[in-house]
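Have a look at these structures, which come just after this line.
Taken together, the values in this text are just the output of simple stated rules run on the coordinates, not laboratory data. Being a predicted model, the structure only gives us computed values, none of them experimental. Cβ atoms are built from the backbone, for glycine too; each structure is taken alone.
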Structure P
Amino acid sequence: MSELAQRHCIPCRGGVPPLAGEELAGLARRLGGDWRVVNGHHLEKEWKFPDFKAALAFTNRVGALAEEEGHHPDIQLSWGRVGITLYTHKIDGLTESDFILAAKIDAL
């Protein structure tokens, strides 16, 4: 399990700038796992499954984790596929918590 996955999400109260520059790049390098930083705004990743039931089971595990952490991704579920988009809605950009949740999802 990565160092990021061992940490916990911290609720964003707003009023802080989204991550940018080297801070953003450094967290992206530490995350790995095929996550993509898109336009410096959000993280995206897609998983493939053999059927809808397996994709739904993964989605439910992600949902339970999101509730535990108090940080909720956008999840797209379809037959054999789950896509996840992560960003902090309160600041319309990325925070360290987005990378922590991404690492935790990878650890599922």
Structure Q
Amino acid sequence: MEINEQNGRLVIELPAVLDLPAAAELRDLLIDAAARDTSLDVVLNFTNLERLSTAGIQVVLAGIAALRSAARRLVAENVNDTTISSFRALGLSAQLTHLLDT
């Protein structure tokens, strides 16, 4: 995973499997994005995601709060059924809806 500037946004393409090791990498990327001296939105692109662990969801939710503290937004793109089912299984549908509405 890496951060790419595209169309005035910082985009992170999520991997096929967002498990504990990938969640740690995503955490580091979100920390880096929040620390950048920019007002660009950070976009998580879920296109390639096939499996999402609880750790991955926790990092996404923590990223929302961290970027909000930096007066920035975390935006979700191309959210697929895997993502929706994973959030729903943990009772986090409202949090996903909030992420999608930003």
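Numbers for the structure displayed
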{"read-out": "Source structure (of P, Q) for Cα Rg over 2.2 N^0.38 Å, computed value 0.97", "value": "Q"}
{"read-out": "Of the structures P, Q, the one that 0.7 was derived from, the read-out being distance in nm of label points 7 Å out along Cα→Cβ at positions 12 and 44", "value": "Q"}
{"read-out": "At a computed 19.2 (mean count of other Cβ atoms within 10 Å over residues 52-59), which of P, Q", "value": "Q"}
{"read-out": "Answer label among P, Q for the case where helix-only ellipticity at 222 nm (-39500 (n - 2.57) for each DSSP H run of 4 or more, over all residues; to 500), calculated from the coordinates, equals -12000", "value": "P"}
{"read-out": "Given 2.2 for distance in nm of label points 7 Å out along Cα→Cβ at positions 28 and 60, calculated: source structure among P, Q", "value": "Q"}
{"read-out": "Structure responsible for 41, with relative contact order in percent (Cα under 8 Å, 6 or more apart) calculated and labels P, Q on offer", "value": "P"}
